[in-house]
Structure 1
Amino acid sequence: MDKKYTLYADGVKLAEGLTLNGSNYVSKTEVDISNLPPVFKFTVKDSKGNITEEYEHAKLLQQVQYAWDNNKFYLAFAPVSEQEIKNNEFKSNLQYLAMMADVDIDL
């Protein structure tokens, strides 16, 4: 029997009863990611409640449905580095300044 996992984003249950295939979490149904922020605390617990994976800053890479696997959904997550957070903050500040100065910029 495959181990089952529960995913949490910022402490809120995102999905439960998922299996693991490589580094992807697999769900029989589509996971509602509509309220998932771009960066969040990501925690995975096994069926016994043990934390098996945890990132203080993570992002969703993809949720893909595969017909070859009975239309199951594969979810992939990755840690976000401190440098990536700083870069995003810097870009956000630049975009704000450009908006306030009514200047168009491409980042």
Structure 2
Amino acid sequence: MREDRTSYIIRKTREAREKQANKARKARKHRLKLQAMARESRMLITEPMSETDVVKKNIRDLQFQLQESYKREKTFTDELYKLRRKVDRLGGDSRQGELDI
């Protein structure tokens, strides 16, 4: 079935907006990455890091990794919950791992 003119214009407009938003998102991400690299290079060039600065940087990195792991854990937990609900709706036992061999 052919798409009518109005639907075509709406779809093209939506696609153009999404493309522009994606482009802006990528540019912002790139700009933030460059800023972080510049900040780190300034730290390396201006003065050597003391032991406390190294420890602080390591703590900051570890805290970031911990937060990212919490986010991953949440997505896995949500996915598991969805799959268990789907199994329950289909009439299976969500606690039973079933293999067709």
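Tabulated values for the structure
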{"item": "If mean count of other Cβ atoms within 10 Å over residues 51-58 is computed and equals 14.2, the structure in 1, 2", "result": "1"}
{"item": "Among 1, 2, structure where helix-only ellipticity at 222 nm (-39500 (n - 2.57) for each DSSP H run of 4 or more, over all residues; to 500) as derived comes to -6000", "result": "1"}
{"item": "Highest-scoring label, criterion being distance in nm of label points 7 Å out along Cα→Cβ at positions 67 and 91, among 1, 2", "result": "2"}
{"item": "Parent structure of the calculated result 1.32, given that Cα Rg over 2.2 N^0.38 Å is the read-out and 1, 2 the choices", "result": "1"}
{"item": "Source structure (of 1, 2) for distance in nm of label points 7 Å out along Cα→Cβ at positions 3 and 35, computed value 2.8", "result": "1"}
{"item": "Which entry (1, 2) yields the derived value 3.0 for distance in nm of label points 7 Å out along Cα→Cβ at positions 19 and 59", "result": "1"}
{"item": "Structure (1, 2) behind the derived value 15.2 of mean count of other Cβ atoms within 10 Å over residues 11-18", "result": "1"}
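Bear in mind that the values in this text are calculations on the coordinates, not laboratory data. Quick caveat, the model's predicted, so the values are computed rather than measured. Cβ atoms are built from the backbone, for glycine too; each structure is taken alone.
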